[in-house]
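Below, each structure is written out as structure tokens.
Throughout, read-outs are computed from the coordinates displayed, never taken from laboratory work. Just so it is clear, the structure is predicted and the values come from calculations on it, not from any experiment. Cβ atoms are built from the backbone, for glycine too; each structure is taken alone.
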Structure P
Amino acid sequence: MNKIVTLVVGLIALWALFQFGARNKAPVIQDDIQARTEMAIIAADLTEVQVSVDGRDVVLSGSVATDEQSAQAMETASNVHGVRVVNADLAVVPDQPYFTRFCKEESRIVLTGSVPDEAARSEFPDRARDLFRRRAIEEDLVIRDGAPEGYRRFMDQTLTELGQLDEGCGTLSGTDVVIGGTVRSAAAEERIRYRIELVSDLGFNVSFDLQLPTLSEQAAACQEAYNNLLEPGEAVLFDFDSATIHTAGRQLLDEILKIATLCPDVGAVVAGHADAIGDKEYNIDLSERRAKAVVAYAVSKGIDPERLTPVGFGFSQPVADNSTDEGRAKNRRIEFRVQEK
């Protein structure tokens with residue numbers, strides 16, 4: 001009898017020892033399967049897939065770009081030694097092309113979409129503030145890998161070209177770019193196309209959707225007349241670093257004011273521009289003083305001051321190369337941009 005009791009007690013002790021070992025070994029096995037499955041998923045470049053393990057059963061969650069990647073994730077986990085069952089709760093979310101949009105609106109610049117790094121996320125808004133000092137800058141930029149080659153140089157040029165638009169956007173989707181909006185003149189449209197073509201070697205597919213402002217027949221005729229007189233190279237009204245209209249400039253303005261007299265129902269923004277030599281703030285102030293000098297001269301000749309609005313743009317809207325004397329002279333200019341009353 002004692003032998004039987006001893007045997008039963010021994011079997012119970014052995015069972016308890018086995019259970020204790022099994023309970024302590026199970027978490028070790030589970031953690032090992034978790035680690036090895038995660039490593040296999042990462043090695044398969046399925047970076048949006050998460051792994052959870054219950055005993056030897058694996059659950060995959062998260063997202064993949066295609067059904068093929070979903071099947072790949074299942075197969076990868078199943079091939080991990082020790083895995084018994086694989087269950088998947090994977091959402092198929094197709095990869096979206098790299099997307100960035102820069103827009104110029106009536107009173108603000110809006111920057112949205114993706115940028116490749118933190119430097120770009122701060123540099124683009126800073127660049128916009130330099131270019132568009134009179135507009136609010138709003139940005140919702142997120143960092144995302146996968147920007148196409150040449151992205152930063154091309155998008156910087158796109159942001160610059162917004163200066164030639166009254167309103168509009170430059171939109172990048174993958175390597176396709178659309179530049180669209182209202183452009184102030186046919187000459188400005190030509191400048192946009194020309195300068196974008198200068199960076200076309202970067203491999204982007206560019207299309208344009210540009211429209212001239214919708215003007216009445218009289219206003220359109222006045223704008224064309226202004227443009228013909230104020231073509232770059234013929235509109236140098238000021239000497240370097242000066243807001244005083246020189247003699248030849250006054251003669252040119254007299255011709256311009258004849259147009260204003262013939263267009264009594266049409267107003268205009270008198271836009272002053274400077275070359276790129278000197279401090280940004282100083283050049284904005286200089287270009288505004290030039291615009292005001294033109295308006296003051298027009299008023300002295302009998303033009304209603306309510307018809308003319310002076311605005312200084314500094315060197316944010318160049319029409320020529322600022323690295324040459326000839327180009328800088330063209331950039332020191334005045335534009336009349338017609339506005340319907």
Structure Q
Amino acid sequence: MKRFSFSVIFSLVFLVLLVFLSVFADFAAPYPAAEDNRRHPFHPPTSIHWDLTAGFPKPYIFATMMTFDENFRRIYTKDTTRKFYLKFGGERMVRVGAPARLYLLGSDSRGRDLFSRMLYGGRISLSIGLIGALLTGCLGFFVGAAAGYFGGRIDFCLMRLAEFFIMIPGFYFLLALRGALPPGLSSFQVYLLTVGVLSLIGWGAVARVIRGLTQSLRQSDFVQAARILGRSHFQILTGHIFPHVFPYLAVVLSIAIPGYILMESAMSLLGLGIQEPEISWGNLLNEAVSVAHLSLHPWVLFPGALLALTALTFNRLGDGIRTGERA
């Protein structure tokens with residue numbers, strides 16, 4: 001039996017794990033998203049040590065204390081007199097006793113755990129990509145299938161409508177629309193607006209390709225045989241045409257999802273999308289815009305690295321589905 005290549009399997013496992021951790025962030029994240037510690041601003045990633053004297057490795061960390069050097073730069077020193085062992089299970093997947101703090105990927109300017117906030121932010125960023133791409137794919141799928149199968153005036157009207165939406169530049173349209181709306185919109189309203197606009201302007205290109213595939217399938221022998229046997233239009237579409245078009249739709253979704261996530265992140269980074277206290281990967285990058293923060297605290301760029309890795313894995317998964325790549 002042939003197997004999918006390692007890169008495709010890795011992409012699938014990574015995305016499933018990312019979605020799982022984001023959905024169950026209340027358990028997977030070490031701390032609540034809004035919990036801060038003003039004594040630990042811009043804390044570097046915590047070093048994890050291993051105690052090998054108990055017969056099996058036990059992870060532990062040290063508490064830290066912040067001081068300033070002569071240039072007023074933050075210096076964190078470890079108190080090595082006491083070990084704080086990591087505990088697993090309970091209300092949180094991993095936790096540690098006070099006063100130690102576990103910052104797997106460092107903290108932000110308010111001492112909030114960046115890893116925890118990335119998991120919580122994935123709820124909004126991933127859901128915008130998944131829901132937006134799903135709505136786009138469904139709308140484009142049914143419109144394209146109807147246009148390609150029935151042809152004639154239905155085909156003409158639906159394709160002219162699709163071409164109209166294809167001409168709209170999605171990101172700039174979102175910027176213009178957000179600028180024209182009242183600035184006091186809540187994050188939930190902005191969320192619905194982003195999903196709705198992305199779905200509305202993205203289905204045209206999907207519909208055109210589905211139309212072409214449906215037109216070629218309509219002339220195939222098995223579809224002609226189904227017509228001779230008296231099958232209805234609904235039976236032909238669902239039983240003979242849709243199954244042959246679904247693989248392409250899966251590829252479209254895998255490519256559209258990272259595009260929608262990146263678009264939402266760009267909007268949030270510009271201050272026009274999801275804003276505090278709600279979290280998305282875009283507004284987590286606000287502190288990475290500053291060159292000073294990047295030079296002194298490079299870990300603030302971790303949300304951008306996660307964003308790039310997510311986009312790459314979605315694209316790699318789509319390529320594997322499209323080509324049927326095997327190891």
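Out of P, Q, which structure matches -14500 when helix-only ellipticity at 222 nm (-39500 (n - 2.57) for each DSSP H run of 4 or more, over all residues; to 500) is calculated? Of the options listed, only P reproduces it. The maximum of distance in nm of label points 7 Å out along Cα→Cβ at positions 71 and 271 over structures P, Q, that is, the highest value, falls on P.
Supply the structure label, taken from P, Q, corresponding to FRET efficiency 1/(1 + (r/R0)^6) of positions 79 and 287 (r between Cβ atoms, R0 = 30 Å, to 0.05) with the calculated value 0.65. Corresponding structure: Q. When distance in nm of label points 7 Å out along Cα→Cβ at positions 295 and 311 is computed across structures P, Q, the figure 2.6 traces back to Q. Name the one structure among P, Q that P(r) over Cα pairs in 10 Å bins from 0, in percent of 5, 19, 21, 15, 10, 8, 7, 6, 4, 2, 2, 1, 0, 0 was derived from. The value was obtained from structure P.
A value of 22 for relative contact order in percent (Cα under 8 Å, 6 or more apart), calculated from one of P, Q, originates in structure Q.
Please compute mean count of other Cβ atoms within 10 Å over residues 39-46 for structures P, Q and give me the label with the greatest value. When mean count of other Cβ atoms within 10 Å over residues 39-46 is computed for each of P, Q, structure Q gives the biggest number.
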